[in-house]
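We did not get these values from a lab; they are worked out from the coordinates using the rules stated. Values in this document were obtained by computation on a predicted structure and should not be read as measured data. Cβ atoms are built from the backbone, for glycine too; each structure is taken alone.
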Structure 1
Amino acid sequence: MSEWIDISQRLHNGIAEWPGDTPFSYEVRFLKADTGSVNIGKMTTSMHMGTHIDAPFHYDDEGMKVHELPIDVYIGKARVIDVSGLESVGRSDLEGIDFGGVERILLKTSSRPNPDVFPEVFTFLRPDIGPLLKERGVRLIGVDTPSVDPEQSKTLDAHHSLHDNGVLILENIVLQTIEAGDYELIALPLPIEGGDGSPVRAVVRKWRS
């Protein structure tokens with residue numbers, strides 16, 4: 001049986017946050033030596049730290065919040081597509097590629113090699129990708145970058161295009177060692193009521209046909 005491969009960024013003090021966002025921090029707030037029974041940790045973080053999903057509420061006041069998302073979207077067959085070297089990815093880059101009927105596409109851009117350094121430039125998605133993914137029946141897009149839009153974007157055109165076409169977003173996955181092909185994916189968000197996003201533990205294993 002194929003082994004599960006962790007494709008999550010490890011959360012630790014010092015991991016790079018989105019510029020201006022809340023950094024990740026963890027500390028053992030109460031020590032077993034003091035409580036007499038247990039260690040208790042305290043965590044402070046943005047919902048968009050490390051490997052995470054965006055709920056539509058993140059960029060749309062009327063969008064679904066994390067607790068309202070259909071969890072089946074985050075479990076199932078996924079296809080990893082290698083688009084390394086592209087400045088951006090849109091319809092023309094993907095329309096000639098067979099998706100194999102999968103509902104989850106993971107794009108390997110290789111443009112964020114170090115999670116402890118926020119990249120000055122990373123591969124982003126062009127808005128015309130949304131209609132193509134809808135045509136192919138895709139419900140989830142995953143990227144190995146901090147966002148599907150450029151860091152400086154305020155209009156978030158790719159986010160809105162994906163939302164308008166029924167595609168949910170998974171960001172900051174780690175695909176350096178993952179070859180193109182079909183996998184089983186699990187990337188479940190936490191049930192955060194009212195949340196605009198959630199960190200996830202994303203894992204894959206080779207698809208068994």
Structure 2
Amino acid sequence: MNFAQIVPSIPFILEGIWVTLKIVGLAALLGFAFGIILALFKIGKIKALTWFADVYTSVFRGTPLILQLMVVYYGLPQLIGFQIEAFPAAVISFGLNSAAYISEIIRAGILAVDKGQREAAMALGIPYRKMMWDIILPQALKNILPALMNEFITLTKESAVVTVIGAMDIMRRAYIVGGEKYAYFEPLLFAGLIYYVMVMGLTLIGKAVERRMRKSD
């Protein structure tokens with residue numbers, strides 16, 4: 001191994017961190033927002049919406065993420081008539097995939113909240129939407145924070161698959177450097193180190209937020 005040969009290319013690889021974080025951040029926001037909607041559909045009384053949410057979750061959890069990414073990037077343009085850039089394609093596919101998992105996490109968190117909270121709110125005449133937003137969801141989020149952080153960490157690692165559609169993330173840049181140097185092991189190992197540091201950082205942030213939320217109880 002000769003890591004000295006990739007030293008000049010390290011800044012180029014490191015620039016991929018920002019691309020990766022933007023994809024993961026936007027996808028997480030999309031997944032969280034849509035995940036809440038799906039979770040409310042699942043626990044609601046409208047059967048059509050419950051059926052839609054269940055089928056959606058089944059499809060996105062039952063098919064590979066890379067397949068969903070390639071359908072959005074390569075297949076969707078066939079229907080809409082224009083090519084989607086790699087970055088928005090990654091955000092859309094990751095966000096939709098993450099929503100399926102997050103919806104299950106949020107649904108479990110909502111159901112774990114004491115039924116007395118809901119009954120008390122209904123007795124006071126609080127509207128359903130206000131009850132969910134101000135009473136039930138805040139309590140549910142405290143319980144599911146570790147699971148949400150785990151999903152965010154998983155999303156960070158899985159974001160490496162965007163290299164198949166040419167997005168200039170960490171993995172793609174490491175692959176390009178490997179092609180230029182005719183040596184892939186060193187740049188790919190360096191990319192793995194970057195992902196590891198990012199995941200460990202997110203883990204520490206998650207634990208800090210969890211401790212702070214527990215102290216606020």
Structure 3
Amino acid sequence: MAQYFEIHPDNPQHRLLKQACTLLERGGIAAVPTDSSYALACHLDDKAAVDHLRRIRGVDDKHHLTLLCRDLSELASYAMVDNKQYRLLKSATPGPYTFILEATKEVPRRVSHPQRKTIGLRVPDHRVLQALLTLHGAPLLATTLIAPGEREPLNDAQHIRERFEHQVAAVIDAGACPSEPTTVIDLTPMGGGGEPVLLRQGRGDLAPLGLQPGAV
């Protein structure tokens with residue numbers, strides 16, 4: 001049965017978030033609010049938790065998982081980024097964007113893309129999630145909370161609790177999230193002198209990044 005944490009959106013209760021962190025550290029999956037929609041999150045270094053997260057979401061190892069980071073200071077340990085890529089990242093974080101980057105050897109192979117050796121990276125602009133990440137002290141591995149066979153992300157904590165209460169360890173309720181996923185941008189072509197590639201247009205505005213709309 002999932003533990004349900006009602007967290008104040010502007011003044012997150014440290015005690016409750018610490019309890020949620022403990023569940024994550026014990027291998028649990030948490031449904032967490034973000035600035036785009038709810039996400040499923042787990043401990044980066046826990047293989048069993050990562051496998052469980054994929055089962056809940058209904059995706060295989062070719063689906064990009066995302067590192068939820070507090071800020072760009074955590075970037076160097078997990079992704080290889082040149083100056084041009086970094087400037088673009090800095091202009092768009094925190095915010096509702098997911099960036100695909102070349103993974104470093106610090107990223108466990110089981111969580112990077114098996115063929116491309118890439119990883120998704122995201123710095124969310126959400127006070128409660130930022131507080132959780134600070135208490136955890138490291139990035140969390142995450143994926144948008146879209147139920148298997150469906151296309152729209154979930155954004156209501158009570159609904160998530162009812163639907164996944166036997167599959168996740170915690171649901172963090174900080175009020176409704178937007179019901180739109182992140183904008184996903186592949187920055188790996190920039191490493192070879194190319195331009196960033198829009199993979200999915202979501203909530204993040206493209207104008208500050210100098211990109212044009214276009215579906216893939």
Review point. Computing semi-axes √(5λ) of the Cα gyration tensor in Å gives 29, 19, 17 for which of 1, 2, 3?
Key: 1
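Out of 1, 2, 3, which structure matches 4.6 when distance in nm of label points 7 Å out along Cα→Cβ at positions 136 and 168 is calculated? Present the calculation step by step, with values, prior to reporting the outcome.
Details: 1: 1.9; 2: 4.6; 3: 1.2.
Matching structure: 2.
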Check your understanding: A value of -2500 was derived for helix-only ellipticity at 222 nm (-39500 (n - 2.57) for each DSSP H run of 4 or more, over all residues; to 500); which structure in 1, 2, 3 was it taken from?
Key -> 1
